[in-house]
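Input: structures, listed below.
Every number in this text was worked out from the coordinates using simple rules, so none of it is lab data. As the structure is a computational prediction, the values presented were derived from the model and not from experiment. Cβ atoms are built from the backbone, for glycine too; each structure is taken alone.
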Structure I
Amino acid sequence: MMLEIMLCTFIFTTIVSIYIVVNLYKKCDKLELWTDATYQMIQGTLADFRKIDSTGHFESDDEIGAIFEQMKETINHLEKITEEN
């Protein structure tokens, strides 16, 4: 009787643990895909800005240049996150 109770407890715990691990893996994978998509989107936006500003006038401007710098910082931060994996 004691063996059956322990076996049932072990099986139940194993099933719950497997469910938790699979669920967390799915969430982690979804977050990684979101991070990569965000990184690519920001990189594309910065490339588009640079294409529009081929002469460099906007990037050197104080107000718009600050946006360029923030985008560069964001891309660098996202590169660090994606390279850690």
Structure II
Amino acid sequence: MIHLELLFFAQIREVTGVRTTGAVLPDGSRLIDLIEHLTVVYGKKFGEKIESIDGLRILINGREYYLLGGMEAMLAENDTVIFLPPIAGG
């Protein structure tokens, strides 16, 4: 089993109701497995937000997920995964 630290910001935090939490997934899990797990935990709206937010950044240990294999990026013990929607303002 692998233990992950998760951080949620903006619209994603609104869906989850928390800023930080942890998750435990089986060895060999990928980012897509984490998102499926979180959709079960936080409901269908979580998965919908992940798919619908333009410019959503997902960082694994500070690196963009698409540089690590996209949704197939492998997760490892003590990884930190950050869900960071774009910040609008002016």
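Of structures I, II, which gives 1.00 when FRET efficiency 1/(1 + (r/R0)^6) of positions 25 and 73 (r between Cβ atoms, R0 = 35 Å, to 0.05) is computed from the coordinates? Don't jump to the answer; show the numbers that get you there.
Values: I: 0.70; II: 1.00.
It traces back to II.
Check the numbers for distance in nm of label points 7 Å out along Cα→Cβ at positions 1 and 41 across I, II and tell me which is largest.
Working: I: 6.1; II: 1.3.
Between I, II, the highest calculated value is found for I.
-32500 is what came out when helix-only ellipticity at 222 nm (-39500 (n - 2.57) for each DSSP H run of 4 or more, over all residues; to 500) was calculated for one structure; which of I, II is it? Write down the numbers at each step before the final one.
Numbers: I: -32500; II: -9000.
For helix-only ellipticity at 222 nm (-39500 (n - 2.57) for each DSSP H run of 4 or more, over all residues; to 500), the value -32500 is produced by structure I.
Here mean projected area of the Cα convex hull in nm² has been calculated and equals 7.4, so which of I, II was it run on? Don't skip to the end; give the middle numbers.
Numbers: I: 7.4; II: 5.6.
Of the options listed, only I reproduces it.
Ranked on FRET efficiency 1/(1 + (r/R0)^6) of positions 33 and 65 (r between Cβ atoms, R0 = 35 Å, to 0.05), which label among I, II comes first with the largest value?
On the way: I: 0.65; II: 1.00.
Greatest value across I, II: structure II.
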